[in-house]
Structures are given as C-alpha cells and as structure tokens.
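Please treat every number below as a calculation from the coordinates, not as lab data. If you're wondering where the values come from, they're calculated on a predicted model, not measured in any experiment. Cβ atoms are built from the backbone, for glycine too; each structure is taken alone.
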Structure 1
Amino acid sequence: MTGKTITRAYLSEAVYQEVGLSRNDSAELLELVLGEITRALAEGETVKLSSFGSFSIRQKGQRIGRNPKTGEEVPILPRRVLVFRPSQVLKTRINEGRQDNGNT
C-alpha cells in the first residue's frame, strides 16, 4: 500500500491533463460535480455512479453506548450517516489489482 491520498488538486490536475480544459476550468468543473453530489446527499437522495458505486444516507436510531474508559452507559443520539456501496465492477477491479500484487 502506497498511502497516497487523492486530493481535489490531484483530481483537478487529472481533468486538466485528460480533458484539456484550462486549470481554472478543470478546478471549477470538479467543484461543480462535488457540489452537486453533496447537495443531493444533503437532501437525502441516492447518488449512483455507473461502474463505481452508490452513495446514500441512512438514518440511525438512538441507542445506548458505553464509555470505554469508565464503563458508564451513554445515550447515542439519532443521526444520519453516509453509506457507500461499491459496484460489482469496482469490486472486481480492486480484487484483480490485489492479485497482481499478491506477495508484496
């Protein structure tokens, strides 16, 4: 594992290299796409990206948790959580990549 993090700047540069838009236009396009994904999720919509996966929001109910330090029971409030489900295509590509690096 290389530990490399893909950043907005990296993605913007990749769009610039692949599509040929100016660097500013590439950054703006990336921000528009990420903004639309964020807006849709905030409104409770599911975002499906073909051959990649889907993002959705799930409502978690209130439950009782335990403070690991003291053992005291504490209520965990209801909240919304982001869920990502990879597509079968993505799962296959990841597993094929793992086989190529088998004994590393």
Structure 2
Amino acid sequence: MSALAQKSCVPCTGGVPPVEGEELARLSAEVADWSVIDGHHLEREFGFPNFQQALDFTNAIGEVAESEGHHPDIFLTWGKVGVKIWTHKIDGLTESDFVLAAKIDSLRNS
C-alpha cells in the first residue's frame, strides 16, 4: 500500500486553491495510472472479465468512499468500472482526491 493510501481524506471547507504546479505533479506521480484531466479531476478505468467482478469492485469503492467521506463519480458497465474524482467544494483537485485514488488502487491490488 502506498504512503498516500495510508492517509485519510480531509473534508474541504472551501476557500482553498486547487493543487497545481509542482504539488500536482508530485501527487500525480503517486497515482500514475490515473489521468489528470485539465488539472480539474482524476479519471481511471478498470477492466474486469465479467459484470459481477466489476460490480463487486464498485461496491468496494463505495465502502471506501463512504468511510472516507469523499465520494467519486462511478460508472459501471459489463466488465468495466470508470471512476472520476474531484473536490466539488472548490471545483478542482485537493490532496484528498489523490488519497482516494490511491485507496481505490489498493483495492485493485489486494
């Protein structure tokens, strides 16, 4: 499990700038399989051999999201789960978005 995955998501109360520049590059490197889209959100697609495994993974993401109080957009279809993460309060990325991405990665690797 990565060091980032061992952290907890911190609720954003707003009024903080989204991560950018060197911090964005550093955090992105820690979740290298995720795409940073326009500096605004993270996206990743996970493949599975069938619907049931994709559904099980979706439910596992839901459990992590609920325990962290940070909820991604999840797209479920046969053999595929798409995840999109950003902090709605600031309409951009915070460290917590990367923490959640790392935790989701650890689900796939466990």
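In table form, for the structure just shown:
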{"quantity": "Given 1.51 for Cα Rg over 2.2 N^0.38 Å, calculated: source structure among 1, 2", "calculated": "1"}
{"quantity": "Label whose coordinates, when distance in nm of label points 7 Å out along Cα→Cβ at positions 65 and 89 is calculated, return 3.7 (choices 1, 2)", "calculated": "1"}
{"quantity": "When relative contact order in percent (Cα under 8 Å, 6 or more apart) is computed for each of 1, 2, the largest belongs to", "calculated": "2"}
